[in-house]
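Structures follow.
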Structure P
Amino acid sequence: MTGVLSGFAVVSAVILVGYIAGRFQIAGPHAASALTRTAFFITNPALLFTVLAKADLSGALSAYAPIALLLAGISAGTFVLCSRIWFKRPAAETALGAMASSYVNANNIGIPIAVYALGSAAPVAPVLLVQLLLLAPLYLTILDIASGRKPSLRIILTQPVRNPMIIASILGVLASLSGIELPTQVWAPLEMLGGAAVPLVLMAFGMSLFGSRPLQVREGRIDVIVATVLKSVFMPAIAYLLGRFLFHLEPPHVLAVVVMAALPTAQNVFLFASRYQRGVAVARDTALVTSVLAVPVLIVAAWLLA
């Protein structure tokens, strides 16, 4: 328990430094964007590859991947049900609300949280693979159809393999399963780059919090509240039930499943909303509110399960 709380304290401290840097514009107005792009294309893929290449993934992949898929389906389905019965939104807005209630920030926040709170980034990979290989193409197809666009099969099929973190994860899994060992001249730079992933992401996230004011737009406010409750409370609770009673995982793995489920809404939801100009405020506000709530939720999860 102490180790987990210490991990959260480290993460929170770096986020605070990023917030202060953003507040005083120490690195300029575009620093958060530059750090995020650097992490997305370089340091996060390096970290995922080095972690997965050295990990024993047979047990983790067999449990984490189906749980991640079940959780996403249950949470998203609950939002769709609420939308149909309660506040009735068009198909595109409903799809984005469902995505906001179930699509976790596995790369930007999940990696540092897993490294410092769980001791390894390995639990992130199955979640990332499920989301980007299965869920993202599904949501893109729904948004294309709902927006009156003809879905592009080429874009849908190639979207996952155009993501550097998916490519790195797949390569890491292959390296782990095959037992291939890279020469030191290749492995050492990858480890060094991977070591920069966590501080870069946390700094960028802290910078992005400055000036954010959620729930200012009245339209869609109920959508944000429902998606936030599903994402921050309902999804971690269901994760515990699935991990403990359906998959019969050991306590450390149950904690890992709950931590992954308690992560905030991913920025990809906002990117999709911005691309289609549908449900932008809901996606943005849910990502922000769940990011703030993630800290107390994760601490409670650690206190109960660690």
Structure Q
Amino acid sequence: MDIDDPVHGSREIEEEILKELLDTSPVQRLKHVNQAGPSRYLNKNAVTRFDHSVGVMLLLREFDASLQEQIAGLLHDVPHTAFSHVADFVFDTERHEYHERFMDKIVRDSEIPSLLEDHGFDVDHILDDENFPLLERELPDLCADRIDYFLRDWKIVGGGDIQRMRESLGVHENRFVLSDRKVGEEYALKYVRADERWWANPEEVAVFHVLAEALRHALEKGLMEEDDLFGTDTEVLGLLQGFDEPEIEEKLELLDKGFEVAIDPENPDFVEETKLRYVDPLVVENGEEIRVTDYSEELQERIDEHREFLEGGFPIRIESPEI
């Protein structure tokens, strides 16, 4: 099997377990779950959770991660709901980790465990991300998940050049690192910028809030079950569109027509918090590790400014068109 990925290039997949897992229902569903959730209404982001999951697997493969870790990388996003992180706004999860609670259920209720067992893999080991330090690490470290979604958005959504950053990537003591101080600073500053532009800005937060309000209303009215959230974007949107509920229709029309967002501490329609994302990569020179903030005052200042900007959430007022 050949995979042509816009971030990681052309790669051949020979392992039967990977090819079989790619064809499973939970993994295939991710082709129809937008990476940016309802933010596609803002920036027309066409990246899917499938693209990202395959990209994580390819990145791990490139840096000689074990086959088990490649499998874990491919599967790491299967518990995402439709519209990705919108569930974190529906259920108000501070760390934006709602989907992580369902990894065990989504995988075990599918054909995946039998496939893994048939190929001699321990399902419990694969589902425990603590076994895979290249795949997942706490902020501010780099990890395959964090690297792929940044590079993918920076190139595909933002149209930026990722070549220097990719060339500087390496692994040292089982951790992703960079090999050039200048690239390390550039990478980290662009990561903060990406969070400001796409993942944690008032417009993004407002779009998530509006769709979450529609979903919350449907759940509270008993029109939907929580399990319904684990369909595709199209399936969940179709459910919402089929309900004869003015409150839901109003939210969907707002999303379709678009709206302006104002920061209004005195008279907000709502105050919504979002997750802070940044990295402070390790750079390795002559075998020695150093954090970018150890030599870049600019990065530390930008992280502090961004943290302060997000602290307490956004007091948002929506200026909507006539509906």
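Each of structures P, Q was scored by mean projected area of the Cα convex hull in nm²; the highest score is held by Q. Each of structures P, Q was scored by distance in nm of label points 7 Å out along Cα→Cβ at positions 195 and 259; the highest score is held by Q.
Computing relative contact order in percent (Cα under 8 Å, 6 or more apart) across structures P, Q gives 33 for structure P. When helix-only ellipticity at 222 nm (-39500 (n - 2.57) for each DSSP H run of 4 or more, over all residues; to 500) is computed for each of P, Q, the one that comes out at -21000 is P.
Taking Rg/Rh (Cα atoms, Kirkwood Rh), for residues 123-282 alone as the criterion, the highest value among P, Q goes to Q.
Since every read-out is calculated from the coordinates, none of them should be taken as a lab result. What you are looking at is a predicted structure, and each value in this text was computed from that prediction instead of being measured. Cβ atoms are built from the backbone, for glycine too; each structure is taken alone.
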